[in-house]
Structure 1
Amino acid sequence: MRKDRPASQPRPVSILTDFVRTADGSCLIATGNTRVICTASVEENVPAWLRGRGEGWVTAEYAMLPASTGTRKRRDGAQKDGRSVEIQRLIGRSLRQAIDLKALGERQITLDCDVLEADGGTRTASITGAMVALTCAVDKLVRQGKLPASPLRRQVAAISVGIVEEQPLCDLCYAEDSHAQVDMNVVMNDDGAFIELQGTGEGRAFTAEELAVLTGYARKGIDQLMEAQKEALGERAALIKGHPVLVAATGNTHKLSELQTLFAGRYTVVPMQAVGFDKEIEETADTFAGNALIKAEAVRDATGYPAIADDSGLTVDALGGEPGVLSARYCGHHGDDEANNDKLLKKLEGVEERSAAFHSVLALARPGREPLLAEGLCPGMILHERRGTGGFGYDPLFLYEPLNKTFAEITAEEKNQVSHRARAFREMQKLLEEEESAHSVCQ
């Protein structure tokens, strides 16, 4: 019977980040007396078979240093021993489950796991530590501006379990592992799903009931390891489970801010300049939908990222729908809000019927998929003079009657509840949910 801890309890774990200053990401992980240095190295290229696909690669190497086992172990030569090859493939497979390789771009991250001291569970400690080193490397790429947002989608950790002298145990040390009747390595993500189960009845077969006990021990142990990973990473832990990047096809900082707020929780919305797109897009269509689609597809095609574009404007009934698609350049040139408002007031002089509406069409363009279009409309009234200091565009003249305030008088939170863009977003959300539901039914 185990004396140092309960059967279901893992060994004490410590993780020291940034252990190797010259690495892009690193940590020293200790689980009991097993200690492993994990480093992450970033290369701005990918293997030949991946070139031109617009996605990256994560791979791993594993080695036990000569003094790691007490009796000197010969260094691996040009050809690694079979065990090391098997373990490094396991590490690579496991950590590729943590990252969106498309969002990583055409670069490779190599995870090197070097065992300083081996007392059982070296492969599982390597996976747990490699997740931390990978996160540190991603943080560096984001801070350097090489990635617009984190491509990490899952947290990954691993632990060993087994049956020793008829007793199910969690996190076996070498003394336990060396005479285990059943030996199992478990890799899981933060959704509690299995990435890999390596289970062997070395001394005897095991039952479904015993498997359930062992995986239950593994799940609890991995939960504790994930907490240790987060604690070691500190603020960098927020990079894990980041949302996919969505590029906003707009140079308007006000629109960008609204889109970031609306899509928070589903996408990380970044400006098109963040992914290297700074061209002027000609809006040649005569409808909001047409112009939104032109912008979204132009950014998607140039960057390879999903892109969201909004084309919006004001229509005034008394002016036959003006300014419409020309809203941003009503005065003759683009983006002069004051001149546009002055022209609108001039054209409405003496007009009492001043009903109007803000229109918005959102276009979502994704590689290899049909674009989605969603429309939103917010009715209102044009005042005779400006009111309020917030917002942009025609907001100071546009009265939202249910609140008896202009869009320049309401808060950003209120606007994001009722605006034309918010309504278009809700329609887009419905389309995405319908799409996801249909996809899950097909599966």
Structure 2
Amino acid sequence: MRTPKIGLLTGGYFEYWKMYEGLEREVETEMKQLAKALGETMDVVWSGFADTEEKCDAAGKKFQAENIDLLVICEGTYFPDYMPIQTAEYVPDVPILVLMTQPHDHVPETMDYKDAIHHSFGIVGAVQLTGAFRKMGRKFEVLLGALDDPSLPDRVKDYAKLATLKRELRFMNLGIIGHTFRGMYDLELDKTMLKAVLGPTVVYIELNELLEIWKETSSEESETVTARMLETYQLDGPDRQDVCKACRLGLAMETLADRYRLDGLAHLCQHLIHVETETTPCYGNTRLVEKGVMVTCEGDLGNLVAMCILHRLTGQAAYQGEWGMFDVPRNAMLFVHHGAGSPTLAKSPDDVRITPTGEKWGFTGQGASFRYTGKPGPVTLASLICDRDGWKMLITGGEVIDVPVRPYWGEQFTIRTEKPVMEYLAELCREGVTHHAAMVYGDLREPLKQLADLLDVRKFIL
């Protein structure tokens, strides 16, 4: 994800400067320090210290010209709402973050009226502004903190990253080869509404194009990749030829993704891809994911967007899995798929095995998939679902626990849930989620809630 570009509007009220000598200089100094602190990790467009409507109007024009991702408003004293509202008019589609700040995190015992203008009246103005925004239907987020809190810039950056991601979604290219697997109505969606609400463009790619690239992929290059694979991972069933076929298809998928500048790829591999290439895309999925191009199978576009979001927020490989069995003694849910998950998610590289493919739709040979158990640690699961009421985001989490790998051909994540696992699974089904979900390591539940609000989609939090 690129560095967020924020427009910083800092303000006060010119009327106070005539009343209290030195107040303007004190407040402006603090606002300069804030701009400097934010600028250490973000691209900050600071309009200077605004204390009149004319300066706020000029700030709005500047932010519009600079094409900012997020408008941040900080009030050093009371700042009449019409002034920042004038700025916001120039960037009507840009998210707004209102900083509710004061110099320190306490009320000074010696506070007089001048101090109150400095320490307290910014809060008054921020409450007034948010009340006005709410009445006007303008969406915003609020962040509270003292100006001398060293964590404040990082907290602003965290939100700015979400605003930047919201914007980047509108320019993502997602490819799809084939269609959604027959009967998977839970995954079906309107691609026009995906574009309208979430942003990404869906590019339809003919299977023929992948096959032409596959035919042109050299055996020498395939053998080179195969040799690296066999140096890194042990075989448990397939032979060298099985691995070479998988690597050849993986190289073709990479060329296809480069050709279309894809951020993500969904495919239906069953039957035709299997038959024509005599293998499965499992290794290809993994190869692309580790290069930053997310991949889903069975034509799943909603969870492809979810994978892209999780990857952009963390820089890590995301994973597409399916809800498997419940484990009552461990209070855990088995989250699995067919061997297309990145080995970087394994408990140990030494534990990764190249195994046969569990489902072979019309080809001979063993196929080549990965088997491992996931490394222990907290994870976040998300899904973007289109139902009769529009778009919603599943946001949930848990902890992958350390269990022995099973003979199952595929990656295995045993996720301990916070609720009793049978209750957890029942709630998933009652809400109506998809049988796929996207997963990434780390706890991203709070930022995902904020992102859902930015995207204006409903939230199902479990």
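Just so it is clear, none of the values below were taken in a lab; they were calculated from the coordinates. Everything numeric in this text was worked out from a predicted model, so none of it was measured. Cβ atoms are built from the backbone, for glycine too; each structure is taken alone.
Taking distance in nm of label points 7 Å out along Cα→Cβ at positions 137 and 153 from the coordinates of each of 1, 2, which one would give 3.9?
Details: 1: 1.9; 2: 3.9.
So the calculation was done on 2.
Taking distance in nm of label points 7 Å out along Cα→Cβ at positions 337 and 361 for each of 1, 2, which is largest? All intermediate terms of the calculation are to be shown ahead of the outcome.
Details: 1: 2.5; 2: 1.4.
Once distance in nm of label points 7 Å out along Cα→Cβ at positions 337 and 361 is tallied for 1, 2, the winner is 1.
A value of 23, 45, 25, 7, 0 was computed for P(r) over Cα pairs in 20 Å bins from 0, in percent; which of 1, 2 is the source structure?
Numbers: 1: 22, 40, 25, 11, 1; 2: 23, 45, 25, 7, 0.
Of the options listed, only 2 reproduces it.
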Review point. When distance in nm of label points 7 Å out along Cα→Cβ at positions 57 and 73 is calculated for each of the structures 1, 2, which structure yields the highest value?
Key: 1
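Assuming -12000 is helix-only ellipticity at 222 nm (-39500 (n - 2.57) for each DSSP H run of 4 or more, over all residues; to 500) as calculated from a single structure, say which of 1, 2 it is. Present the calculation step by step, with values, prior to reporting the outcome.
Numbers: 1: -10000; 2: -12000.
The value was obtained from structure 2.
Starting from the value 2.8: which structure in 1, 2 was distance in nm of label points 7 Å out along Cα→Cβ at positions 265 and 433 calculated from? Show your work: numbers first, answer last.
Working: 1: 1.0; 2: 2.8.
Corresponding structure: 2.
Could you figure out which one of 1, 2 the value 22, 9, 9 for semi-axes √(5λ) of the Cα gyration tensor in Å, for residues 233-272 alone was computed from?
Numbers: 1: 22, 9, 9; 2: 24, 13, 9.
Among 1, 2, the structure yielding 22, 9, 9 for semi-axes √(5λ) of the Cα gyration tensor in Å, for residues 233-272 alone is 1.
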